[in-house]
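There are structures below to look over.
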Structure I
């Protein structure tokens, strides 16, 4: 799927829409998205809440896994390393890169960063191929 189709697919995810998450770029082995740095997603210290960052990473990684496999996917597990507070940026960006796509599992590498490319977090997420074809649901 291209960026437009991924955003259309993502628009059916009410949580992603609440977070104002949008896809900005996509290729055969990656998907990039962004989320505005807004007060609703911040912790009491003024940085983006770790759960907000994790949710963005999981969503972008899941879109990559679905795009690569052509099937609906569900998260098997995810790991995040929080390197610096996500703050002082207009948007927080996420790039999910494909590590491996198997018959049942899709492995991704995640990077979270700000407007100035400052790295906030890294991680890995794995997704299970649910076998339901995305094209049959449209």
Structure II
């Protein structure tokens, strides 16, 4: 997914970049989540924080839920926040598994823990099959 081609993802990342510009790197993930929530409110982006999202197995909903850092635009996007030195395949795999298990179409993995904001975009329809 290219941000410039996706207005909703572009708006979410605009908020994240404003948070990063103001706070920089070095805070805990929870501080970035608090600030991002304020930016979502200021920009009228519909969101749910710590949203309990249902997980599906072979088309069947499980009793177990996943708690997303944020979901936005009526659960069209999972937003996973990190404050680490670098994103690795472990964090990417986490978001990919969340998308597959919840059937949410888009994901944004945002890392505030570097000298420059780092992010990855994911699209469920374009993920390789297992």
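Nothing in this text is a laboratory measurement; each read-out follows from the coordinates by a stated rule. Just so we're clear, the structure is a prediction, and the values are computed from it rather than from any experiment. Cβ atoms are built from the backbone, for glycine too; each structure is taken alone.
When distance in nm of label points 7 Å out along Cα→Cβ at positions 13 and 109 is calculated, the result is 1.5; to which of the structures I, II does this value belong? This figure was derived from II.
For mean count of other Cβ atoms within 10 Å over residues 21-28, which of the structures I, II scores highest?
Numbers: I: 17.2; II: 12.0.
Checked I, II; max of mean count of other Cβ atoms within 10 Å over residues 21-28 sits with I.
Taking FRET efficiency 1/(1 + (r/R0)^6) of positions 37 and 93 (r between Cβ atoms, R0 = 25 Å, to 0.05) as the criterion, the top-ranked structure out of I, II is I, with the highest value.
Structures I, II were shown, and helix-only ellipticity at 222 nm (-39500 (n - 2.57) for each DSSP H run of 4 or more, over all residues; to 500) at -11500 was computed from II.
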